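Below are structures written as structure tokens.
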Structure I
Amino acid sequence: MGKPLNEIAQDLKVSTKKVQLIYAFNGTGKTRLSREFKELLAADIITGDGDDTEASELSSKNILYYNAFTEDLFYWDNDLDGDEERKLKIHPNAFTKWVLEDQGQDQNIIEHFQRLTNSSVMPAFNTEYTIKDNNGQDIVVDAFSEIIFSQGSDEQTITNIKISKGEESNLIWSVFYSLLAQVIEELNIPDPTDRSIDSFDNLKYVFIDDPVSSLDENHLIQLAVDLADLIKSSEYSGGLGLKFIITTHNPLFYNVLHNALGLNKGNKKDGCYLLERFEDGTFDLNVKFGDSNKSFSYHLHLKRLLEHATANNQVERYHFMLLRNLYEKTASFLGFPEWGDLLESAPGDKQGYLNRIIQFTSHSTISNEAIAEPNPQEKQMVKLLLDNLVNNYSYWQQEAQND
């Protein structure tokens, strides 16, 4: 019998482990879990009555939450009128003001971004400046509230470019990473009276939800190693210190963190989990020992989930994501350049299959409500394409012999 997500979040909260590393297949509910955890922690916040609003905002926080940066703080001004002054704007809060203005981490953020992306793109944070509004009144634009991007050198430099979504995600991660590094450095000072700021004394948790989108394997490994080093540098003893909860759908990221953090050691005090979603909408957080290859065969797990769903006529939208993941893994293993190439062996309209899977699994701006739930023909398509993999590719035939 599974649990609702808020009970899973409560289990994570009461744990005394320094690190809780959670693997979840796409569509399982890991992002929803991170939000449940955030809401759970919000109930513990005691708002101060001091006059220093910024200090009060910082000191009331008991959690650093990575996705809050992605969702709330950064947005594009595309200069729709002139199509020239494109900039990434920051909706500032006490955290961004502290790390950028007080700690002067803008150059470290830029260096970390370029190291993660191997990109020649150069971000530049703005200084304070004044503009006129429509009524001719002066408006002061705060420093570190905008980022413009350029590429090239000397006469070949292109300014005010719009970076890719992947580069944007990496930049936002770099801001969060630099903030976290500074916070850990402060909290590692054992005597709170010796710290330069007391606003983080109530911080208890860091929840990082899948920071690896749009990274190739080399940079994904680099991010995982950097994060592991940062976590290991954070002082934790006797249940006191920052606790880290990390969720991911990426097996490589999971494995690198698992090994870099020493979670493969016997009698460990830290834990690894597989988050599973049941057909009734409940969840289970299964303790796992070893990396993903040893503790759970994620490709076989995907296959079992799809077989159960098709056999019981319980195919939902997220099963298309699981099917695509299974095709991607098989294509990668067999050396096919594109996972859609595996559809060539399936009977029927290959392009139609491809279009429908992409439509159900797209990460575009189309809202979830824009795509209806699978109809009976689409549900049957999932079974047909699963059978196509199992019956037509030696990889899966060998797996069956090994079962």
Structure II
Amino acid sequence: MTVPQSPFAALMDITPRPPVVFADGQGSWLYDTQGNRYLDLIQGWAVTCLGHSPAPVVKALAEQGARLISCSPAYHNEQSVRLAGALTRASGMDQVFFANSGAEANEGAIKLARRWGEKNRGGAYEIVTMDNGFHGRTLATMSASGKPAWKTLFEPKVPGFPKVPIGDLGAVEAAITDRTVAVMLEPIQGEAGVIPAGVDYLKALHELTAKRGILLILDEIQTGMGRTGTLFACEQAGIVPDIMTLGKGLGGGVPLAALLARREVSCFEYGDQGGTFNGNALMCAVGSAVLAEITAPGFLERVQTASDRLWKGLEALSGRHGFGAVRGQGLLLALDLKKPVGPEIVAEALADGLLLNAPRPDSLRFMPALTIADAEIDQALAMLDAVCRRVA
């Protein structure tokens, strides 16, 4: 007898996935192949910042796709030049290298810092990173990350990433040696459960790295592009880092990331960095469309209004169910559940048509579209409340 093969058998099994296949999406909603709809508070892990299939992204894809999709990165293309200029003006940085994913942008940041250390700091190469930090899934970015589960995975790791607790300035200072070239961190640790570094800590790090003559690298892949209520999270600390990485929301759903640097740090030589698809015209056209939407008058103010509504709703829900504090900034929030019921809540919510994420067993993470409507926030909170009553 022939055993029927799963329709998913051709896909590598790299993570537990429910037997749901999504076919369509619009705004805050996803639709599966059976016609069921789901209110999405994950949005591809803060990727589809304007919601699913937003008109500006669809328009940019169609119009640019009819003109030029990609040419060799040995040549300039109109759209990469345009987006690079817009990003440097918006960020206060000087130069941009485009990539296809956040991990690739962070890999580039590591390479750039080490190149700078070779040229300016006697071959220094170590980058101080944070416990529980997350910078991607290449071998170097996994080595830079501080996820406990990765400590012995894929050995031997890339050396040169001493780890310190986030928020402990003294630990950073103690970790700096003649081999140190940079400090690298996320303004808010997303995968760790939405743990903010804090404005005062970021300011102090900026001062410390400048004083010690090393670089400050900010991984804004999850926090950037309006996610925290400002275009970049570092704006809230009033600092400009030496190197910054962007991804996720930069492409609004398409594979686009960026490595930004101050001119004094931008020291790659010909052949040091590259990539076949990096900065292609199609993706960069989308990036320009996304950036234009986020920087339009009133957009970021609306993100903060939506954040306040979601935050207050989660606080009220927490009080009803005996949960803990809400943390985060803008529309990157988490709820402390105080007990390991996160995966159960996520599973129950999926069955009800609500998509949630539990980065840790005792936490829920919320990354809705920056365009989410008040009615959708209220609906999500009501659905989550019903799930929590059942789980409790």
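When relative contact order in percent (Cα under 8 Å, 6 or more apart) is computed for each of I, II, the one that comes out at 23 is II. Taking mean count of other Cβ atoms within 10 Å over residues 249-256 as the criterion, the top-ranked structure out of I, II is II, with the highest value. Here mean projected area of the Cα convex hull in nm² is compared for structures I, II. The highest value is that of I. Largest in Rg/Rh (Cα atoms, Kirkwood Rh), for residues 129-280 alone among the labelled structures I, II is structure I. Among candidates I, II, the computation of mean count of other Cβ atoms within 10 Å over residues 81-88 that gave 17.9 used structure II.
Each value in this text was obtained by applying a stated rule to the coordinates, not by laboratory testing. Since this is a predicted model, take the numbers as computed values, not measurements. Cβ atoms are built from the backbone, for glycine too; each structure is taken alone.
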